[in-house]
1. Hey, mean count of other Cβ atoms within 10 Å over residues 33-40 derived from one of I, II reads 19.8; which structure?
2. Upon calculation of mean count of other Cβ atoms within 10 Å over residues 161-168 from the atomic coordinates, which of the structures I, II produces 17.5?
3. Compare distance in nm of label points 7 Å out along Cα→Cβ at positions 97 and 289 across structures I, II and report the one with the greatest value.
4. Looking at structures I, II, which one was log10 I(q)/I(0) by the Debye sum over Cα atoms at q = 0.07, 0.11, 0.13 Å⁻¹, for residues 129-400 alone calculated from, given that it came out as -0.32, -0.81, -1.14?
5. Given 48, 42, 20 as the derived value for semi-axes √(5λ) of the Cα gyration tensor in Å, for residues 41-280 alone, which of the supplied structures I, II does it correspond to?
6. As an exercise: log10 I(q)/I(0) by the Debye sum over Cα atoms at q = 0.18, 0.20, 0.21 Å⁻¹, for residues 337-392 alone, calculated from one structure in I, II, equals -0.68, -0.75, -0.79. Which structure is it?
7. For relative contact order in percent (Cα under 8 Å, 6 or more apart), the calculated result is 16, so let me know which of I, II that is.
8. If log10 I(q)/I(0) by the Debye sum over Cα atoms at q = 0.08, 0.09, 0.13, 0.14 Å⁻¹ is calculated from each of I, II, which structure is the one that comes out at -0.48, -0.61, -1.34, -1.55?
Structure I
Amino acid sequence: MYKLITKIVREDNFLSLAGNLVIAVFGLGGFALLARSLSPEHFAQWVIFISGGSLVEMLRFGITNNALVRFLSGASKENSEQLIGSNVLISLLSTVVIALIMVSVNLVFKDIISNSVYVLFFTWYPVLAFINLPWNNAMIVLQAKMKYAKILWIKAINSGLFFSFLVMNKIVFNLSVLELIWALLIVNLITTLICIVKGWDGLLCIKKANKSTNATLLNFGKYSTFTLIGTNLLRNADLLIISISPLGSTAVALFSIPLKLTELQQIPLRSFAATAFPKMSKASLEGNVKEVQNLFYTYSGALTYLFVFISLITFVFAEEFVVLISGYQYLNSEATTFNIVALVRIFSVYGVLLPIDRMTGIGLDSINKPNINAFKVIIMLATNVIGDLIAVYVFESLEIVAVSTLVFTSVGIVLGAYFLNKEFDFSTIEIFKSGNRFYKAFWEQFSRSTKEFKFLRN
C-alpha cells in the first residue's frame with residue numbers, strides 16, 4: 001500500500017492535479033469571501049478584472065506556450081536554452097504591445113471606462129502583466145520539462161498567500177476592491193521574485209534566442225494563439241457579452257458563480273491535459289501514431305467517466321453549492337429575477353461534454369495540426385457569440401446563455417472527431433471501452449495493494 005501511495009504521489013498526473021487543486025481550493029475560498037464581502041457592483045468589477053486578465057494572458061502567452069511544450073520534448077540542452085530564450089523574448093515583447101494598447105484605450109475612452117465595470121481592468125492589468133511575466137514564464141518552462149512538483153510549489157505560494165490575505169481582510173481589514181487589487185499585485189511580485197531567484201523563469205536564456213527558434217515558436221504559435229484566445233473567450237464571452245447588455249452588473253456577478261463551479265469541474269481536465277499534451281506530442285514526433293491514439297482514448301475515457309460522476313453531484317446539490325460559494329444573497333428572488341440554481345444545473349450537463357472536446361483539441365495540436373484546432377475553436381466561438389447575443393438581447397435570459405454553451409461544445413466535439421478521424425480511426429465506443437479498462441486496471445491494482453498491505457500487517 002505504501003509503495004502504491006508513493007508511486008501515485010510522485011506520478012505526473014497526480015502532481016499536475018494537485019497543482020490545479022491548490023489553485024482551485026484557494027481560488028474558490030477567495031471567490032466566496034469576495035462574493036460575500038463586496039457589493040454586486042464591486043464584485044462585478046473584480047470578476048471582469050480577473051476574466052479580462054485571463055483573456056489577455058492567453059493572448060501574450062498563447063503565442064509560445066503550446067509550441068514550447070511541444071518542441072522542448074526531446075530537445076538538446078543547447079536547443080532547449082534557445083527555445084526558452086525565444087519564449088522569454090516573445091512573451092516580453094507581446095506584454096509591452098498589449099500594455100501600450102490598453103493604456104492608450106484607457107486614455108482615449110477614459111470617461112466611458114471610468115463609469116463601467118472595466119475600470120479596474122484597464123487601469124491595473126497593464127501593471128499586473130509586467131509583474132507576473134517572470135513567474136508565468138516559469139510555469140510554461142516547467143510544464144515543458146514536466147517538473148510538476150515545482151509547478152505545485154509555485155501555485156501553492158501564489159494562491160496561498162493571496163487567500164491568506166483575503167481571510168485577514170474579511171476578519172480585520174475590510175479593504176476596498178481597489179486595495180484588494182494592490183494586494184494581488186504584491187502577491188504576484190513575491191511569486192515572481194522567487195522564480196527569478198530560483199532561475200526557473202528562463203530570463204538568463206534570452207540572450208540565446210535566435211531567428212530559427214523564434215520562427216519555430218511563432219510558426220506553431222500563430223495557430224495555437226488563436227486556439228488559446230478562442231478557448232478563453234469561450235469561457236469568458238458569456239460574461240463579456242452580459243456586461244455590455246441591458247441585464248446589468250448584477251447579472252455579471254450572478255453568472256460568475258456557476259462559471260466558478262464549472263472551473264472546479266475542470267480541475268481534473270486541466271491537470272490531465274497538462275500531462276497528456278507532452279506525452280502525445282512526444283509520440284507524434286517519434287512517428288508513433290498508434291501511441292497517440294491510445295493516449296487519446298485512455299485520457300478521454302477516464303475523464304469522461306469521472307466527469308459524469310462530478311456533474312451528477314453538481315446537478316443534485318446545485319443549490320447547496322450556490323450557498324457555499326456566495327451565501328443566500330443571489331438566491332433571494334427580490335434581489336434578482338434570474339434562477340441561479342437552473343444555471344448551475346445546465347452547466348453541470350456542460351461538464352459531461354468537456355473531456356472529449358478538450359482531448360480532440362489536444363490531439364490535433366499534438367499531431368502538429370494547430371491550424372485545424374484553431375479553425376475548430378473559431379467555429380465554436382462564433383456559435384457561442386451568436387447564441388449569447390440572441391439570449392441577452394432577444395430573450396434577456398441567462399438560462400439561454402448557458403444553453404448556448406451546450407450547443408457550441410457539441411459542435412466542437414463533432415468537428416474535432418471529424419478531423420481526428422482523418423489521422424486515425426475515431427471511435428466514440430472505444431473512448432468508453434478505454435475508460436472501462438482504465439478504471440478496471442486501477443481497481444485491480446488497488447485491490448492487490450490492499451491485500452499486500454493486510455498480509456504485511458498480519
Structure II
Amino acid sequence: MTIYLLAAILLVSLSGFYIGKNRASALVVGARIQSLPQYHGLRIALWCGLPALFLLGLWVVLEPFVIQSLVRNSLPPEFFNLSGDEAILAMMEISNLAQGIVGTQSGLPYAEQAASLLISMNQLSDYAMIVVVSVVSLSALVVAQSKVTADFPALESVEKAFNVFIFLSSAVAVLTTVAIVLSLLFESFKFFEQVPLHEFLFGLKWNPQIAIRADQGASTGAFGAVPVFSGTLLIAFVAILVAGPIGLASAVYFAEYANPRVRDVAKPMLELLAGIPTVVYGFFAALTVAPLVRELGLSLGLAVEARSALAAGIVMGIMIIPFISSLADDVITAVPQSLREGSYAMGATQSETIKYVIFPAALPGIVGAFLLAISRAIGETMIVAMAAGLNANLTANPLENVTTVTVQIVVALIGDQEFDDPKTLSAFALGLILFFMTLILNVFALMIVKRYREQYE
C-alpha cells in the first residue's frame with residue numbers, strides 16, 4: 001500500500017511540475033516574469049511532494065504504536081493481570097493471528113476477537129492514510145499553482161527548500177556521529193564498571209571468556225587489549241608498506257608519464273580491485289598467499305606460521321592499492337598545468353617538477369588518500385579472520401599469527417550472550433578505542449596537511 005501511495009505522490013508532483021511550468025511559460029508571452037518557468041514547476045512539485053511524504057513517513061512510524069495501544073486498551077481486565085512477559089506473548093499471539101500465522105496457541109479466549117479488531121483497524125488506517133495523504137498532496141497542488149504569477153519569487157522558494165534540505169542532511173550526519181559516539185560511550189562505561197580501564201588499556205593478555213565461578217572475575221587480565229591493537233597496527237603497517245609505494249607510483253605514472261591509450265585501459269583495470277568482495281580476498285589470502293609465504297619462509301630457513309600477519313597484510317595491501325592510486329591520480333591531475341609549464345620554463349626536468357612542484361601542491365590530497373587507505377585497512381575483517389587467525393598474540397613479528405580489533409568485535413558479538421556480559425561489552429570498548437585511534441590519525445593527518453600547505457603557499 002505504501003509503495004502505491006509513494007507512486008501516487010510522485011505522479012502528483014510531476015503533474016504539478018508540468019502545470020506550474022506551463023502556466024509560467026504562458027506568462028512569459030505577456031509579461032516579464034521574475035523566475036524562470038522551471039522554478040515555478042519545481043516549487044509546485046516540492047509543495048505537492050514534501051508535506052505528503054512527511055505525513056506518510058510519520059503515519060508509517062506511528063501507526064503500529066497507536067493501533068497496538070488501541071487494541072491493548074480494548075482487551076478485557078484479565079489481560080492486565082498478566083505479567084510483563086505473558087502480556088508480550090499475548091500481544092504476539094494476537095499479531096500472529098492477525099497476519100494469518102498459525103502456531104502454538106496459548107488458549108487466550110479473547111485472542112481471536114482482538115486479532116479481528118487489529119485487522120479492521122489496520123484496514124481502516126490504510127484507507128485513512130490514503131485519503132489524508134491524497135488530500136494533502138492535491139490541496140498543496142491547488143494552493144501552489146494559484147500563486148504562479150509574474151512577480152512571484154519562485155526561485156527564492158526553491159533555494160530556501162534546497163537550503164533546508166542541505167541543513168537537514170548535515171544535521172543527520174552530525175547527529176548520527178554523535179549517536180554512534182554516545183552509544184559506544186554508554187556501553188563502554190558498563191564494561192569499564194566490570195573491567196578496570198588500566199587493565200583494558202595496558203593488559204597483555206586477551207582471552208574474553210565468561211566468568212562461570214565466583215572467584216573468576218572479569219578483570220583478571222583476560223581483557224588486556226594491547227595484543228589486539230598491536231595486531232591491528234602490524235597488519236595495517238604491512239598493508240601500507242605494500243600499497244603505499246605501488247599506489248603512489250602508479251598514480252604518478254598514470255598522471256604524468258602514461259600514454260592516454262594506456263591510461264584509459266590500465267587505470268580501469270587497476271580500479272577493478274576495489275570492486276572485488278573482501279571475502280574473495282580472504283580466500284585468495286588463505287589458499288594462495290599464506291601457503292606461498294610459508295613455503296618461501298621455510299625455504300629461507302624462517303619459521304612462518306600457516307596463518308600470519310604478513311600474508312594478511314600483503315593481500316590487504318593489494319586490496320587498498322586502488323584507494324591510493326585513484327585518489328592520488330585525481331589529485332595530481334588536478335594540479336594546474338601552469339605550475340608544470342612554469343617549472344619547465346625554469347629549466348627543471350620532469351622528475352624535478354614532480355618532486356618540487358606537483359608533490360607539494362598535491363600533498364593534502366595524497367595524505368587524504370593514504371589516510372583513507374589506512375582506515376580501510378584498519379576496518380577490514382574477512383581477510384584477517386581467514387588469513388591471520390583469531391588468537392590475540394602480542395608480537396611484532398609479521399610471520400606469526402595475530403588478530404585485529406574488528407575481528408575480535410565480531411567474535412565478541414557472535415552467539416547468544418547477554419549484553420551485560422563483559423565478553424559482549426568488550427566489543428563496544430574495542431570500538432571506542434578504535435574510534436579514538438582513527439580520530440587521532442585524522443588530526444595528525446590534518447596537521448601534516450596544514451604544515452605543508454602553508455609551506456607551499
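Just so it is clear, none of the values below were taken in a lab; they were calculated from the coordinates. On a predicted model such as this, the values are computed, not experimentally measured, just so you know. Cβ atoms are built from the backbone, for glycine too; each structure is taken alone.
1. The structure behind it is II.
2. So the calculation was done on I.
3. II
4. Working: I: -0.32, -0.81, -1.14; II: -0.48, -0.90, -1.03.
This value belongs to structure I.
5. Working: I: 31, 20, 18; II: 48, 42, 20.
Checking each candidate, the match is II.
6. Going through each structure in turn, the value belongs to II.
7. Values: I: 23; II: 16.
Matching structure: II.
8. Numbers: I: -0.48, -0.61, -1.34, -1.55; II: -0.84, -0.99, -1.16, -1.18.
Going through each structure in turn, the value belongs to I.
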